[in-house]
Structures are given as structure tokens and as C-alpha cells.
Structure I
Amino acid sequence: MTLPMSRYDRLERWASLLEGSPSSRLTPFRDVEFLPAVERLELQVANSPLAIAYADPVLRRAGLGSDRFGDGAAFFDLSRFQAHRVLCSCGYIGTMRAAEVARRIRGIAARERLRRLWPDIVRPAFARWVAARSRHAT
């Protein structure tokens, strides 16, 4: 049975799991930008941020198929750039720390939340502002 979760909820859960992880040091994926897409999709690393996510039964029930790079990027709906920024070794100086990975994931989640709110809050407010300006201009 698949448990429906929004992208925002999946990202927030992942970030929370990382923050609560007993291991604060994680293993990044190495040099993913240099690999062909087919190889990149199959990458799997023990103690990676995706391994932490895959250990969670809630995320597995929501559809996370494995802790492979491709499955994780697809499940969390990460762009190539986002997956690289969150998971690749070249984005971290020294050790990959769970708190830093969680911070980056929360940044993506915050943008997702704003994107979801845009049609409901911002667009009508922007339309009212434009209409008010056009009334004053005439």
C-alpha cells in the first residue's frame, strides 16, 4: 500500500530523519556529475542521506524504492542540480554532516512550499496590486 505524501512532506520528513540520525557524519556520492546518466541512477552508497531515508518505513510506504541515487532523486522529485547539490561529495568541504544535508533539503522544501502557495496567495494579491495601480494611472 502506498501512502500519499506531497513533495514538501517527503522532503521535510527526510530532513527530520537526518537531523535525528544517530550518525551525524554521512557518506556522499562521489563525483556524480562525471558519470553517465545510466550509471548515476544506479549509484548506491552505505550511510548516505538516501540510506537514512530508505531506512524509514513511512518513506518506503510512500514509494521510495531504494537508496539508489536515481530512485531517491525521482522520489524526492529533485532536479539534476538539486540532487547534485544535496548528495554529491563536491558540495561539501570535508565531512558531509547530516545537519548540513538537512539544511539544504529544507531549502528545497521551502521553495516548494512557496511554489505551492503562489497560486493561492501571491497571484491574487499581485493582480489586485496591478489593478489598483492601473486605476491610479488613468
Structure II
Amino acid sequence: MRKFDTGATRDDEKTKPNFAGFLSPLVIWRYGAYMTKHRLQADGNLRDSDNWKKGFGPNNARVCLESLWRHMLDTWLHLEGYPQQANESLEEALCAVIFNAQAALHGILKDELTDQAFLDQELREKEYAEKSGLLVYEMKHEE
């Protein structure tokens, strides 16, 4: 527990994520510029900034992995001294790596939360049925 001179108290921050410590404002700034640049679609329309959260179909993680590897290869080429072989600058490649890793993880976490919410709802319905006697009634009438 933290206590302040004002008398205010707060939980101990050691058990909470420190996003300001975990993340770099320079990287977030550069990533924002990358994402803004890539909002422009081939047809000239501007996609919503959160369009990527819709996912890339049932094989979202696979789509992200394939793209991630292409951008990782460009990153690797730059770092190994072969920038002329890369298809994009080192910064663009690294931003694309962040994008694809984030999009893959977002899809995985979203699916887990959706699956868990479904299981939680199913469990709540069963518990309600048991408490109210509906399950016993249903089981007796199924025989």
C-alpha cells in the first residue's frame, strides 16, 4: 500500500502493468505513422484505423504469420548487411512485424475470450437450471 503526504492511499504499483515502462513512446509514434500511411487502400479509399481488428478470416493467425515472415526476412536482411535485397526499409519492416504480431495475438485473445464467454454462459444456464429444478424436470422427461 502506498501512502501519500496528502493522506491518499493507492494499491502497490508493483503488481500492476507499467505500460510507460514496457513501451517506448518513440516506437508507438513511429508505428502510428506506419499505420496511418497504410490506411490508404489501393482503390484510393481510407480504411478505418481499427479495420484490422475485424481479423483476416478463419485463418487469421496463419495470414499474419505468413506476412510476419516476409517482414522478418526484410528485417534480417537489413541487420545482416544486405539492405539492397530487402523490399522495404528497416523501420517499415519492423513496424510490419509489430502489426502482424499484434493482429495475430489480438485474434487469438479475442477467440479465447469469445470461447470463454460462451462456456461461461453455458455454465450459468446449467447452474440456473439446476437451482430452479428445470434440469431435474428435463432429465425426468427425457427418460
Structure III
Amino acid sequence: MPLRLPAALPAQHESRSVPSMDHLAIPVSDQARSRRFYETYFGFGARPAKVYDDGVLMLYDAGGFALALGASSAPVDRPAWMHFGVGLPSREAVLALRDRFVDDGVELVEEWDEPSYVSVKCRDPDGYIVEAFWEPED
């Protein structure tokens, strides 16, 4: 049976046969610090940020994906494997971002540089692991 989208789905999603994820909410200890990190390294400054009534700070990338930063003083218990990632257009783009991380003192967690997969994982200011990767198209 085909998936039926909700009638109230925004126009930008109407042409999709399967909905895609369009935001991620994470707790952070310092919204301003996290905002600088995600705007600096991952393009979350493509349109003006928005603060909601509950204090959540919403950042947007050029593709329309939103990152919600909720202030929290409680420590977050993250499994070691947990991460989220962004695809980049080329091997060179991943390596250039890696070099920026190194130059800026951002903690690197893992690196891969193989013909079929290039990746760098770093820690954000709250310890979340963020991956930038590239895989050639088939």
C-alpha cells in the first residue's frame, strides 16, 4: 500500500512519495557556542535563526534542514556509537573541512580516506559526534 502523506504537509514536501527527515533537536549546554560551531562548520546559517517560545533555537542549512538547539543543564548520556552526519560533494571537501577542524583545534574522533569512502568525525562543543563524509555515486 503506498504511503499517504498528511494533508497538512507543507508545499515543499508535496512532491515526495516518502517523507524525509527535516530537523533534529538536541540538548546543548550553551546555545550561542553550539550555534557558532554549527554555523561555522556545517552551514547552519543559511537563513535567519529563530527562537521559539520554549527557548529552542532553530538553525537552518541551505537545504532546508533545521537543527534545534534546546538549552539543558542536565548531562546527556550518549552511546559511544551515536553520531549524525552530513554528506559533502567531494573527497576534497571532506579533507578541507578536516583541515579546518585541525587548524581550529576541533577534536577529531575518527578519519577514513579510501577510494570508496572519505569521512571525518569530530566532537561538537557538547561532545556530540558529527561526521562529514563523501561516497562516490554508483
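Nothing in this text is a laboratory measurement; each read-out follows from the coordinates by a stated rule. The structure displayed is predicted, hence computed values, not measured ones.
Things worth noting here:
- Of the structures I, II, III, the one that -6000 was derived from, the read-out being helix-only ellipticity at 222 nm (-39500 (n - 2.57) for each DSSP H run of 4 or more, over all residues; to 500): III
- Source structure (of I, II, III) for P(r) over Cα pairs in 5 Å bins from 0, in percent, computed value 2, 8, 10, 12, 13, 11, 9, 8, 8, 7, 6, 4, 2, 1, 0: II
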